[in-house]
Structure 1
Amino acid sequence: MQIISVNVGLPQTVMYQGKEVSTGIFKAPVSEPTMVRRTNLNGDRQADLRVHGGTEKAVYAYPYQHYAGWKIDFPQFDYPLGVFGENLTIVGLDEREIHIGDHFRAGECELQVTQPRMPCFKLGIRFGDPKMVKYFLERRQPGVYFSVAKEGLVKTGDELTLLQESDSPLTVVDIVRLYAFDKTDQEGLTLAADDPYLPPSWQEYFAERLGKL
């Protein structure tokens, strides 16, 4: 797996449905090596820290191979690198094979998989179409959020290398499936509620879902 773009951006204020909204989804590639910190990359910020950023969503990566399918199915949109709000655009990253808790090296830094990206209305702002949120969820191509196990520089051309495979049975796509599609899968919900690599908010969510079945 190779990083083909490192993308950062500061929050911008835009008009959405007649209101001013601050969003950090507008990111653009940088050519120089960039420092990856515990909560974000240098030059990158999130607008709403209640739902974006923080240690559990410090770095967001999106597979470059997904771009081709988006361009075919939704040619009305433009697709510059970083358009999905990702910090790292990576060739070969596959959410169907990446497990919660997997530990990777990227350049000088080390990253650990925490969760998928759940789209919010700001993705619709980025593409100029609120239906983009629905399209994104239905494709089950969520990209990957990482926490930062070791700070360090990362740059275009660096490899993303697996250092330690997690013992979690759940992939990144499994979390999306349990959240949005297979909502009554008791076995899967139990695994998710008990998964120590998932952030506590996700564990609590799945435990609550189990309790309602």
Structure 2
Amino acid sequence: MSFTAQDVAKLRAQTGVGMMECKKALTDANGDFEKAVNLLRERGLKAVDKKQGRIASEGLVASYIHMGGRIGVLVEVNCETDFVAKSNDFQNLVKDIAMQIAAANPKYVREEEVDASELEHEKEILRAQALNEGKPENIVEKMVEGRVKKYYEDVCLMNQPFVKDSSKTIKDVLTEATLKIGEKLSIRRFVRYELGEGLEKRNDNLAEEVAKQMAGN
């Protein structure tokens, strides 16, 4: 199957990988676009793995305010050099990550940070749910495993579907950015504030409140 220069450009736009790598992937995939995408992902993961031993101590601490000041996020994303930290590609990545945190409200960056006792408690709840559904005990553990994966998607930033493209996780987004930028990138930490979070909130019915005021006059 043949391919055109437009196919190479399209593959580059979709993956962020260099033109020569895209051309080679299309050649190896005999012009099959989806196969070429998968090849680049496989090769990209290997390239990213090689970068993990590097030190990434530069980067940005960025803020994002959402819903007119009702939600605020601070996030630290690291790279290897100050030059990259000042680039548009990196700054746009950090902004996307901050928006993700505001929208999806993760508790942790990655799975390894989940407290062991919290995870075990969650597994106990999931086991009880599966048993209460009448599932046989021999498949309960498999069900728990599947539901724990969903739990990680809810609470771990790296596992969450990207709010701008749900076909990718944040881990995928970071991998693609690493390949495009050419440096080790790492999300170190974040904090998210939501107005009134943790405070007791009034549940008064507005109509009842108005009626009380009118009765007192």
Structure 3
Amino acid sequence: MWQYLVILVAGYLVGSINLSVLVTKYIGKKDIRSIGSGNAGGTNVARAMGAKWGIAVIVFDILKGVLIGLFAKYIFPADHMALGIIGPEISGAVCVFGVLLGNIYPCFFGFKGGKGVTTCAAVMTILDYRLFLILLTIFLITFFISRMVSLGSILASLGMPISVWIIYHDKPYWWVLVTITGLMALILILRHRENIKRIINGTENKFKLWKKE
């Protein structure tokens, strides 16, 4: 089990590298966690510094999760528990779960980070490109109808373990992947609890392209 701990910690350390904090601190001369929504993520950076910086943060967050996850899946000895064909996927998912924790509680920035939404994209890309396309579709449809990034993120999070179950239900130990992605979905939804309250009250921020209403 120590090998799983190694890839979990590696994912956490990579996840703790928060570009939104670095960009706003050294270029914008401000702390992203003290402005706007207070979330250290791409959407808040786009509000504070413009779309190009927000997109850069989102792309970086996805890439760091994908790269360390692929390392855990293909380069690090993957099938630690002799789970067969699904073993590498489980290793990648464990690693990206660490990235999620790092995004939310970064050790390099006082354990105060973002909501970890982009980690969903990373873990889905590592597991199966079809999962990524399913969740991207859910997010985009929800966003273009509601113009709420948070609602799209919440529904995509809910769709994560469901999509994993649909794709992997005929594989051995599929329930391990469903459990990992289910825990990730639960964490992401809990991180959006204030957004959920605002959505219910009708006060959540809406976007028209990159302009906030």
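What follows draws every value from the coordinates through simple rules; no lab data is involved. Computed from a prediction, not measured in an experiment: that's the story for all the values here. Cβ atoms are built from the backbone, for glycine too; each structure is taken alone.
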Read-out helix-only ellipticity at 222 nm (-39500 (n - 2.57) for each DSSP H run of 4 or more, over all residues; to 500), computed value -17500, structure in 1, 2, 3: 2
Which of 1, 2, 3 leads on FRET efficiency 1/(1 + (r/R0)^6) of positions 2 and 138 (r between Cβ atoms, R0 = 41 Å, to 0.05), largest value: 1
Rg/Rh (Cα atoms, Kirkwood Rh) - structure with the largest value, from 1, 2, 3: 2
